[in-house]
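Values in this text are rule-based calculations from the coordinates and carry no lab data. It should be emphasised that the depicted structure is a prediction, and the values quoted were computed from it without experimental measurement. Cβ atoms are built from the backbone, for glycine too; each structure is taken alone.
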Structure I
Amino acid sequence: MKLADLCIRRPVFATMMISSLVVLGFFSYAGLGVDLFPNVDIPTVTVATTLKGASVEEMETSVTKPIEEIINTIEEIDQMRSVTKEGISTIIVQFVLEKNGDVAAQDVRDKVSTILSQL
């Protein structure tokens with residue numbers, strides 16, 4: 001009640017206190033460091049395979065699809081893209097930000113090694 005009584009008895013004091021808090025808040029907000037594009041390392045793993053003389057359809061069915069299916073069983077995948085060309089298959093796997101990049105790479109290595117003999 002002392003603060004309320006003080007503000008009622010001295011309205012200029014209350015106005016000056018509120019004004020100073022608003023000005024202090026404005027300068028504090030203006031001084032905040034906000035980075036428009038923070039430096040973020042997105043955990044990404046690329047699997048590249050080659051099969052000389054293979055057509056695009058053959059690469060797609062015998063190499064790209066089986067690898068995609070086995071990689072898709074890994075937890076915390078955000079995106080997976082693949083590009084298949086004549087004799088070349090590239091699969092790019094992007095994980096969620098919380099996933100450690102080294103752990104993600106090891107997970108992909110482990111999964112691909114399980115089907116390597118079938119390719």
Structure II
Amino acid sequence: MHRISKYTKFIPYLYFLSVIVYWFTYLNQSKGISAYLILLAGIPFLWQLVKPNKKLNFSLGIVFVCLSSYVILAYLFDLLHILQWPESSKQLLFYGGLLVIGNFVMSLWILRNSIKKVF
């Protein structure tokens with residue numbers, strides 16, 4: 001059990017890296033060379049796995065909590081019918097729901113790690 005808890009601090013970074021790699025492979029089939037810019041988003045997460053940095057950890061946590069909160073607000077606006085969304089946007093909101101919740105949870109996990117000074 002101690003061995004598993006030793007590596008749990010890396011789960012959020014592996015999650016975000018897997019999302020970035022999936023997004024890259026999906027877009028690379030249709031967009032080609034322009035999809036390689038997406039891989040740049042994975043550099044901070046990869047850096048945290050190789051050489052952890054407290055300031056980068058806190059910054060990643062704050063940035064992704066803010067981004068996830070913004071999208072969660074879009075979900076709330078849709079549920080409360082505050083804004084009228086086009087049908088294509090509603091489909092995107094529906095399919096991306098698990099991804100948004102996962103991003104929010106993993107961002108909070110990164111923040112928790114930086115507050116607890118795990119690194």
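Hey, FRET efficiency 1/(1 + (r/R0)^6) of positions 10 and 74 (r between Cβ atoms, R0 = 35 Å, to 0.05) derived from one of I, II reads 0.00; which structure?
This value belongs to structure I.
Consider the structures I, II: one of them gives 15.8 for Kirkwood radius over Cα pairs in Å as calculated from the coordinates. Say which.
On the way: I: 19.0; II: 15.8.
Label of the source structure: II.
Give the label, chosen from I, II, of the structure having the highest value of distance in nm of label points 7 Å out along Cα→Cβ at positions 18 and 50.
Structure I gives the largest value of distance in nm of label points 7 Å out along Cα→Cβ at positions 18 and 50 among I, II.
When helix-only ellipticity at 222 nm (-39500 (n - 2.57) for each DSSP H run of 4 or more, over all residues; to 500) is computed for each of I, II, which one produces -13500?
Numbers: I: -13500; II: -24500.
Checking each candidate, the match is I.
Determine which structure produced the value 0.55 for FRET efficiency 1/(1 + (r/R0)^6) of positions 58 and 106 (r between Cβ atoms, R0 = 30 Å, to 0.05), calculated from the coordinates; the candidates are I, II.
Answer by label: I.
With distance in nm of label points 7 Å out along Cα→Cβ at positions 34 and 66 derived from the coordinates and found to be 5.1, which of I, II does the value describe?
Structure of origin is I.
Please state which of the structures I, II yields 28 when relative contact order in percent (Cα under 8 Å, 6 or more apart) is computed from it.
Source structure: I.
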